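Below: a set of structures, written as structure tokens.
Each reported figure results from applying straightforward, stated rules to the coordinates on display, with no laboratory input. Please read all numbers here as calculations on a predicted model, not as lab measurements. Cβ atoms are built from the backbone, for glycine too; each structure is taken alone.
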Structure I
Amino acid sequence: MRIRIPRSPVTTEYLSVNNLELTSGSFFSAEEYQRGAKVAVLGPNVAETLFGETSPVGQKMRMGTIIVTVIGVLESKGGMMNSSDDAVFIPLTALYQTVAKTRTAQGETVVSSITLTVTDEEKADQVTEEITSLLRQRHRLASDADDDFNIMSMEELASTLEETSGTMTLLLGAIAGISLLVGGIGVMNIMLVSVLERTREIGIRKALGARERDIWIQFLLEAAFLTLAGGIIGVVVGWVASYIISSMGLMTTLVTPDIVILAVSVSVGIGLFFGFYPAWNASRLDPIQALRSE
């Protein structure tokens, strides 16, 4: 079976720097790293895709032109992009032995990325400044030249993700608001038509002694039950869509009871809000005029 999976050549410190844990097997040792051993550690999604329920530890797999032995499986960390769950990790030295090294003009090996961890969070900015100064010196950049590298701390990454999440929340909130407004107007129109078609019925009820409050409550409850039914149908459709998305592996989705209760409550609230005017209009009908209507 041939599958395209991200290959990540790393050093022995990658596990501790990124706070990753193993569910089985082990990470490659310093000795294996030094000799460029053909070993690999799999993300949990990769292990499940390639080996299913079978333990991959000790199994061999082909990666391009080389055959590696699986020595460990990582614990799931989740994430949408560039997640360790979907990658295969091999020693950087093993890659250098099988692939031609990309070198700089001075003959040094090119490193695409470096990950660091700071023991004291308060010194993160200081460390970033020192790394920037060191890299500019190593890259021989003039004082007025722009950086030819990019440094991103976890604080900056978290801030970026928070801004993106906030933007998406506003966008989805706006879409939901428009949908609720359109749905509420639809409920109001339905109830107004219902009042118009049942004018004679309202007149008969009032002639038999029904009070305005009775008529008002009747139509208000009808609007609430109408939107309650719509809310339940929407929850069922959403649950089915969530199940299909999760089973296809596109993303992990979860339908929780609090979300269901919130969705149904909002749906009923919309019915009560937009059903108020039609119900009030029905309760204010004159019984004599209502009985004359055809």
Structure II
Amino acid sequence: MGSALAVRGLAKRYGSVEALKGVDLDVGEGELFGLLGPNGAGKSTLVKIAVGLVRASGGTAEVAGARAGSRAARASLGYLAELFRFPGWYTADEVLELHQRLAGSRGGAAERARLLELVALADAAKRRVDGMSKGMQQRLGVAQALVGEPRILLLDEPTSALDPVGRRTVRLLLEELRARGVSVLLNSHLLSEIELVCDRVAILLAGEVVAAGTPAELARPRGVELDTEEGTRMVAGATREDAPRLVAEAVASGRSVYGVRVLTSTLEETYLEAVGGETD
């Protein structure tokens, strides 16, 4: 699998402050990648270098094989900032038309209609931004990031300030983008959302990657629960590999087993362990 975003030894210094200390990171083609870490961990700096807004002090960052910040790299990515604002008097169609001009896209009305359909705003093409709900504006933001058919999206807190229904809508949209082969780097503080939707995760702390892998790889075994006629018993320290043996032993001793459950730590627990309990 090729890399939509490849970061090697990336470093950034602001005076005496090291925001990034030699970070290595890859986002594969068609992958949903979660970027986690407390405030000041270096997440925003990494994203700004990838977008081309900040110049690295050392190392390299490439977008679709092109140097970050170059014309080719900018043409291959879409970006949605956390605190984005669209002119309230613009309609959804006008917002996309503006961003087509900014991006040099020649997709015209057909591209705008296709993107609004993708984010479930086809019926709101003529609605003004100031008449939209937060969730609708968030989806419109994702649509503008997709102008020009970028290979990777950099999304900063795309589900912030949304209710559970709105978060689910955006989550389904991200899964649809993955199915279409679009890569997504998702910066979010909602660990449950990251755990649900992302293929892989990296946790930054003080400018360094302190943990990386799939949510399953980052999980820690907590034990195995057996549900028998005697009640629920938890075998601490047991793993998935121990479950068949534990069931067989229970049956051999004459107990009826009604259920077995392998317990692992949540991504939140793994995150807190990785960052030493630091909060935002």
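Couple of notes before you dig in:
- Source structure of the calculated read-out (mean count of other Cβ atoms within 10 Å over residues 140-147, 8.4) within I, II: I.
- Of the structures I, II, the one that 21 was derived from, the read-out being relative contact order in percent (Cα under 8 Å, 6 or more apart): II
- Entry that produces 106 once volume of the Cα convex hull per residue in Å³, for residues 68-123 alone is calculated, selected from I, II: II
- A value of -18500 for helix-only ellipticity at 222 nm (-39500 (n - 2.57) for each DSSP H run of 4 or more, over all residues; to 500), calculated from one of I, II, originates in structure I.
- Identity of the structure behind 69 (criterion: percent of Cα pairs over 25 Å apart, calculated), options I, II: I
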